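Okay, got some structures for you below.
Please treat every number below as a calculation from the coordinates, not as lab data. No experiment lies behind these values; they were computed from the predicted model shown. Cβ atoms are built from the backbone, for glycine too; each structure is taken alone.
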Structure I
Amino acid sequence: MSGRRWSITRSAKVLQLVASVAETDEVRTNLELPLYECQLLDSIKTVELMIGIEEEFGLKISPAEFEREKWETPRKIIADLESRMQVKV
């Protein structure tokens, strides 16, 4: 059960980072928000988000490893990061 709580906390931290970089709290309430299509994320903001993720979680994502399709929505970003963290452990 504590692992599940940790996952919820981690997801909330990811959403906080995305909201900060995208400059909108809508990402917290609409997990299907198309971030690139709505121009909330672009290449510079994506790099800012990568830096924030590295600082918060110690997970380094290089632009060469990045796939935009996997980060189209807040839900997809959370799923991609969870997948990367499981592989890392």
Structure II
Amino acid sequence: MISEEQEINEIRKNIDKLDNQLINNLNERAKLSYEIRKLKNKANLPILDVQREAEIMTKITLSNEGPLDEDSLKDIYSKILVRMKNFE
């Protein structure tokens, strides 16, 4: 039987793995956003696409199964989108 401290450490290891996956996914997303920026610049298209951002928010809301509530998820994703605009 493992102690609570050991269980906490195991859970933290899982969180660390998820954090690494998040970092990798965010960096991959940034690379893709940068590719979009280059294409938009080449095509003289505006960087900001309000409709696309609304679509993203709708998708994340519909796919959210919790435990994060909708407002929390939207807040986190809004921050991600702001940062990604630097790459778009």
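A few remarks follow.
- Distance in nm of label points 7 Å out along Cα→Cβ at positions 10 and 34 - structure with the largest value, from I, II: II
- Each of I, II could give semi-axes √(5λ) of the Cα gyration tensor in Å, but the derived value 19, 16, 11 comes from I.
- Source structure (of I, II) for relative contact order in percent (Cα under 8 Å, 6 or more apart), computed value 30: I
- helix-only ellipticity at 222 nm (-39500 (n - 2.57) for each DSSP H run of 4 or more, over all residues; to 500) derived as -27000 - corresponding label from I, II: II
- Origin of the derived value 1.00 (FRET efficiency 1/(1 + (r/R0)^6) of positions 42 and 66 (r between Cβ atoms, R0 = 25 Å, to 0.05); candidates I, II): I
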